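Dropping the structures in below, format is structure tokens.
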Structure 1
């Protein structure tokens, strides 16, 4: 295998690694590109004291740490303030803040062990919580907990001591436990209950069936819509929002199932004046028990191509 093929073999996992660090797919892809540029330039000095994979991870981590020196943490609306309760009082202008982005499920690696092990650390709630950690703490947590690197190897990468790495890991674990929503620790229902829930959610959203939606949400359900900073907390307010913002009548919108951060998601297309369905939002669902406990509806059509979705949906 030549060098270019070996680099390509690790691309998907490196993008996922950089996404965990940066909270943005776009930034992660840029970081991996920079990683490969540095690797090409420095390959002549590579002494093979580690594998190519480990070497690339070292470069990628340093690239991410450099980027994080000049950028703020990625956030979701609920990290900025209290929820709203009036659907007619949404902020008309989106805030210019770095928003957390979803990660396309199709970019997850093909190795079953890697997919299963990596999904938990890619959950939106976990990535959002990791954004509260200082960059070096974030790196320690990912290298130790996700990649299972020995503490001594992490210390070598970060030019610190093993004791400092272990201390940093303890602080990162404590902060992550404090920040991570409780539903993240709960499991989704097994098939066929999970399948039935997703089918019902899709049908209810497409037809604006608020009665069915009421039965699908938990009482403390949350709905967020980056880049709109206003968010809604509690089933009653979420239903009030959907009642106000979803147009009534048949054929107003189409939902296409996809996957974000290893969890179920739907791309919503809205009927336009030209009679075609245009990209509207990408809804990442959190399922707790047998109900939907949170929806992050990214009102960012520019995200659709990364999920293999077109900007215009032509219904059959």
Structure 2
């Protein structure tokens, strides 16, 4: 494949994971379209490549026509779009299921050679969580429209600018107690650089297609242990307050009425009841990071590089043990 003459369209390419993927593919010489609802908010990706190599364009995966325009002429299509909570027209089904179908159908019609789709560990059509159900149904739609697609399910992703570890660090800084819902639920956090590398390998046809891959890091931790790790890195001593799911949903109800992103939703409470780790089947069938030639990066190598900012005195506080 002639990389300099190969066009890649990345939906959601200006986000946390997308920026990493854009940078990797730009270094390889690909021309890149970053498709966003608000391309004016994607200007920070342009300096990641040569002049004119990376171009933000307008597209909304809920609008089939805009998706078709975005993938026209692209040999590689990557869909990273997802929402963590529902607001306005951004509903789980509209984005994760119907939107995923729009991208897959448009990629097939445009003659794209590769389609790589971002899903999530825990995707399950029988889940209590609408988020997890919509992700699973999206996978079905993608494979129906584009059977050769590669679907990637990461666990919680950590790294500079992540949503989970920075969020919990902020809570630890501002609240004396941290609520703990689903304390025994298992997670397998994976480094954003490893996830981006997997997407780049898949985009270049480096793994078997028509398969679902599950990405997790080297450690499987309970939710309780994960919060304790964050408190250790931030040098905080907030007590953990275990809450049953029913109380968690009751606390989440008022946040749904507020105009800004909620701290907690009822659907997230449901998500916290299900394990979020790589399945034994994926390990046995080699549908993990190993398939992409990636050695998982441990959290200890990355978390200290950015969680220090949640310590009382920032970088001037030093861990002694």
Structure 3
């Protein structure tokens, strides 16, 4: 089930299923609003998105109500999450999934929103999206690539190829928009050669793993699994989290792995990525591509959870195609 694509004049509803809009300063909000309006989109905000408690979030019921109201509002065509956090999984047992199933529309976010994106896809069959938050659009520099792939995935039905960004960043951009640090992008890392087609699932690995053993965990059969982690995850932790995913039922039917770029603080180098992958016999015969533009560095691709993906992993040139999205 794929929601209608966005077009000029459509309304985007901003909700806060994890951390509150209250942590985002006015300057960042103004830049984000102007950026989205420049795309021809109308921005509205949920009733409770600015409520904030000692956990920088709000009550389960207020967050669930905002999610339900966004799906029930016929004027809303896309739901954007404010930012990530730590507690989206609190909502899962309180969501009325029939509301979502009967009112399909785009929902997009990443990091902790991995919980909602994959659970909604599993329970309802609605294709959801891993992509920028509302707050991401508050970035002044280094945002063009993110906007380009947001449009390709959410405003067009055409097949599109992911290509590496020219530069990337891993800085606290919201603290000083004028003093940014960018790195040259050396392109994708092909760890294992091969090609595969399948449905994309995944997002933030340690967050996805919170679904293990629950009814909300997507089936891994015939999937291309996209995974990334934060700067707080060092190599040994990524190794452990990946091993936990490998232990899941039907992992032997996974078609391929796509790994997002690690943050500088994680100190996970190209050599460490290759070492981790090569020590896992379950990955020996599937293509694995790393250093792709998603995760907790910028810029970001937008990709469909439940959409169709083709990957071609070669040592000289790797390709990732998004077809049904």
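The value -7000 for helix-only ellipticity at 222 nm (-39500 (n - 2.57) for each DSSP H run of 4 or more, over all residues; to 500) was derived from one model only; which of 1, 2, 3 is it? For helix-only ellipticity at 222 nm (-39500 (n - 2.57) for each DSSP H run of 4 or more, over all residues; to 500), the value -7000 is produced by structure 3.
One of 1, 2, 3 was used to calculate Rg/Rh (Cα atoms, Kirkwood Rh), giving 0.96; which? So the calculation was done on 2.
Rule-based calculations on the coordinates, nothing more; no lab input. Predicted, not measured: the structure shown is a model, and the values here were computed from it.
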